[in-house]
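Any read-out appearing in this document is the output of simple, stated calculations on the displayed coordinates, not a laboratory observation. Just so we're clear, the structure is a prediction, and the values are computed from it rather than from any experiment. Cβ atoms are built from the backbone, for glycine too; each structure is taken alone.
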Structure P
Amino acid sequence: MICKRTLLLYAFTSVSVLSAQSTGRGDPPVAELAVSFGRLDIAEQELFAASSRSPREPSARGALGLFLASRGHVKVGAVLLEEARQFGGNASAIDARLARIYPWYGAWNLVSLLPTARSFDPAEYDRARWLAVHRGTVHGPDSVVVALEPSELTALGRVTLNIGGTTVLADIDPNVEGVVFPEEDNVLGSTQLFGSLRGSGTMLGVSYSVAIGGLTLTNVPVRFDDGVRARIGFDVLSPFAPTFDQAAAQLTLRVRAAAPVGTESIAFLLGFPGIRIAARPALPLVPIESEAGRAALRGRRWTLDLRRGAITLER
């Protein structure tokens, strides 16, 4: 079973630590095998069934919560993870997951109130407390269309950000959270800083204002790393049901406008950070930025629609 185990997705790699005590097991459960072969529908059925059989068993509750959050149902998944902690789950493991899930819907107040929050890195804890008081806002029209430039770094494109009057080209990168700037970018004056992460040169902060075309976001989590290119994560873009159109070199972001339904859909799993998609039926999910992931989307207008838990494609 070693080959099958290597295919198991990261969404399940920490399920065992969600329970109060980990126990040994043989072959992977049906849900894990279903995920490893891209059958997310079967995995969901199995996880719901397991939670129904043992509604107060923390690992079953936590596995279902983590899966639903990974499918884009972040609020529902977070509630189930909170319940898993209440039922005796490993608080540190669960809180570490929740600290990555809550920001996807702007719940920084919940990050700061996590029972184990004080054990976080001081810069992370201080930033969460600040964002809990200074909630981010969005200003702009119902939808905006901005230029999407080619990116050899992530293959998903680059967009222009305006931070305090400074223009920065940022690669869209599903493997980062918030916005990442190189230290040399001239945006520090528009940023609230909270210090460096322990054992690294990474500085955490919050940008007071980030504009993408006619859309302005306030109080956006950022970090500064030496020697990197500017990048923006899907956690920043996903609330706006982004539509990517590489052929037209355009990115559409929606504040109040409805996302397109599309003619086809591709299931995904979020990794907080990271996104894997079911590029081909009955095969392992692949990173969206991989060659297989790009091939599944190439030549199509596609939208990341968290509400539907799918990437929708248009002809």
Structure Q
Amino acid sequence: MAWSDTARSSIVMDIDSGRVLYEHNADEQRLIASITKIMTAVIAIENGDLDDIVTAGDEVLKMYGTSIYIQKGEQMSLEDLLYGLMLRSGNDAAVVIAKHISGSEEEFVSLMNQKAKEIGMKNTIFHNAHGLDEETKNYSTARDMALLSSYAYKNLDVYKEIIGTYKHEVQTKDKSYLWYNRNKLLKLDDTCTGGKNGYTPSAGKTLVTTFEKDNLRITVVSLKDGNEYENHQQLASQIFDTYSAYQIIDKDQFQIVDEDLNGTAYVKQSFRYPLSEEEAQNVSVLAKIDPTIKTGKIGYVEVKLKQQQLTKIPIYLKEKKTTKKGFFARLFS
């Protein structure tokens, strides 16, 4: 990379394929500060009802650092608490959410660690829902946090909406709130679609962001980075200059026509992959079928970059139709 990466650990990952497009010390375990709250949001969205009205309890009295300043006894919807969690990095919002979802922060943290394993975050351990590290500490790696960011971005529409929101207003029975997103890149870079920042003296500055350009969706993570926003912007820019998202398999266009087949072959999924111009010249697509099979899975289509297998997608057979002799497999455009 031409840009001099300023982070102790960093990574750029394609959200859709999981391909790592750049990495630097990506597997070094470090304190992560408030980017912890990405997992807090994921657990809340997947296990809670966004319309729930949540009452803040004694848990808010012990919180410090960045806060939304919700008061004990004050009520707010779970959805609004999530905005306060992600836009303003509210530590008080984190513990209120945790108690509402699981009854206690300890039980909520158990769900966080369970989810981390499901996603494939092999070097992550959570001990709290907020990221403060004076008493209990959360550790992860740039690679693990990129996996988490990609998971949330791909699977949770409300997560995408929240992290991409610049301003959010809330009115409770007690007071009014106006929150602006702490992610500076939302205003500085039109390819940035969201993210979450963090800081403690021990962790340093941490940042997770997402970017989209011309169907290429990436997430950037940096840990202990003194120049985090410019670093993310430069890394994303260089990735967009180098890679494009190629639609290699389109399930709506893919077809194999052969007179020996008792029907029409098709695939159930498309495949898009980030490639440089040079790499795109070295991609091959090969379909292998067994024409003696009359229904169900009859083979697969394999995509390779030189000798590296990128994916292997099952091919299925539809009901009998008139077909013409020949072979056609749609390549990427």
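Out of P, Q, which one gives 0.45 for FRET efficiency 1/(1 + (r/R0)^6) of positions 64 and 256 (r between Cβ atoms, R0 = 30 Å, to 0.05) as computed from the coordinates? Label of the originating structure: P. Each of structures P, Q was scored by distance in nm of label points 7 Å out along Cα→Cβ at positions 48 and 152; the highest score is held by P. Among the shown structures P, Q, from which was the value 32, 59, 9 of P(r) over Cα pairs in 20 Å bins from 0, in percent calculated? The correct label is P.
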